[in-house]
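Multiple structures are listed underneath, in structure tokens.
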Structure 1
Amino acid sequence: MLSAGQLARIIASVKNIFAVADGAEFTLEANPETYAKEKFAAYRALGVNRISWGVQSFQPEYLRYLGRAHSREKAAEALRGAREIFDNVSVDLLNNLPGQTLEQSAADLRTAVDFQPRHISCYELTVERGTPLAAEGGTPLAAEKTVRSELEAEMYLQTKKILAENGYAQYEISNYAQAGYESKHNLAYWSDEPYLGVGLAAHSYDKAGGRRWANTRNLQDYLRRIFHRETETENAFNKILMGLRKNSGIPESYLNARQKAAAQKLVSEELLAWQNNNLCATNRGRLVLNQILLELM
């Protein structure tokens, strides 16, 4: 974790190059085990105005499974302490963990709500090939996938219900916020806005030029920027993908004639719906968003 002095130097460099808007969202993502009151108070003094905690779960068995370094108690300390320093605190949680029940998922959500963060992200666990979790048997068998997919749908609807009952409005498939605390940088990604990533492995998007690129993960190669110029098809896919994740959906102008016809078929199947001239995913559609994208593209 960066020291306050290191962060101060980075901030000074950013302000020397860019004009930073007053009230700009300044998020620091951190893991609960890094919390120390004096350190985070120093971050706040430097201008950090939003903390996002990678909690993932409050249950010891899942913290062990995920290889997390913090305990339930440390997560609670970090959340409680951060709320004393920052007005805007976010919590990341995971659903669809192996063997996870609806009751366990609900317990994690209610524990998070007890600390009254302004924002809660609840993502589905995806085990990628080649990762430690996959090597440990984190990828379910086909028969298990069917059962898990049904439970995943129930967890999604339960998450939406519990958070709505506690004052958190859904504004994207996996993201919920109290009024006025939607994540600005998240919305920029999903709204096809350009962004610049600085540092190892950082990603950027040049909307005008239609290109995305990622910086190398290798320090020795860092100065060689790796650019990937998107084709028109890739750019269109990403705009639709990001837009349909939002509650507000995508404008009709994003679609060509073939896609509009495909969209109408999906509307008739109640997977998509037109709202205020925007095409949006329904609750049913959100559960099969990848399939919708295949139909549209």
Structure 2
Amino acid sequence: MSLSGTGNIADYFPWLKWLDPQGLKRKMNKDLGKAIDIASKFVKQRMEDKKLSENNKRDFLDLLLEFEGNGKDEPAKLSDQNLNVFILELLMAGSETTSSTVEWALTELLCNLESMVKVKAELSRVVGPNKSVEESDIQNLHYLNAVIKETFRLHPPIPFLVPRRAMRDSEFMGYHIPQNTQVFVNAWAIGRDPEVWDDPLSFKPERFIGSKIDYKGHNFQLIPFGAGRRMCAGVALGERVLHLVLGSLLHHFDWELGGNVTKETIDMRDILGVTMRKLEPLLAVPKMCLKSAD
């Protein structure tokens, strides 16, 4: 993911492409090979498990393994290469964006302790002491949802979203966009635009309490997953996983900054790439605050 977001001089001077002056293609092929090997191990392990077990539980990988084409324009079976790529994309897309958002959310909460107190109080009230956060709780965790929205606003996981290409010459808000122009949407800048948001650089989950603004692609002030027919296909799954992971971390643990770092000295710089992670990873110390879980 880091290499994918690295600037490539060959993009500006295409005739240098075959030279690979920065070694990006070589490094990418090496890392991609390692990642494919990891995905391949998941697939092979599942195939072995299916031979040895009669477990009737099935998931996405089982469906891929059992796929049978229609005999016309589809293959009879998915190749090993296709299976490995499917699993790799699922792991990368699902884990990278979720983990970076959780890291940013914890960072902002540790720098804004009033918000931390509010979200933990809501979790204690809605979920209950010594219980785990469940999917059925999500609809009642309004402040947690506001925290996640505010994190998406300030730190969209993919700052320029997925690139688009103009299919024909177009006019947009007075700008002429020639055919085949690659277009990026700067979700990071939209989330910090003072013409759209009051006090845009401050972390204020309260701005979303009672607001109808959501990140499902209908409100263009907040589009971390994009919008339209080609918005992120995993938005529903990502939303649930993020609420469950962040909610569980906050409900089961008390958190404080590690080392000699304070909220005044914490490094809030980010790394611009395909995804936007913290430049300096968050160092936070958890302390168990629940004795047990039902």
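Every number in this text was worked out from the coordinates using simple rules, so none of it is lab data. It should be emphasised that the depicted structure is a prediction, and the values quoted were computed from it without experimental measurement. Cβ atoms are built from the backbone, for glycine too; each structure is taken alone.
A value of 20 for relative contact order in percent (Cα under 8 Å, 6 or more apart), calculated from one of 1, 2, originates in structure 2. Can you spot which of 1, 2 the value 62, 55, 39 was calculated from, given it is Cα extents along the principal axes in Å? Answer for the origin of the read-out: 2. Out of 1, 2, choose the structure whose coordinates give FRET efficiency 1/(1 + (r/R0)^6) of positions 118 and 254 (r between Cβ atoms, R0 = 35 Å, to 0.05) equal to 0.70 when calculated. That value comes from structure 1.
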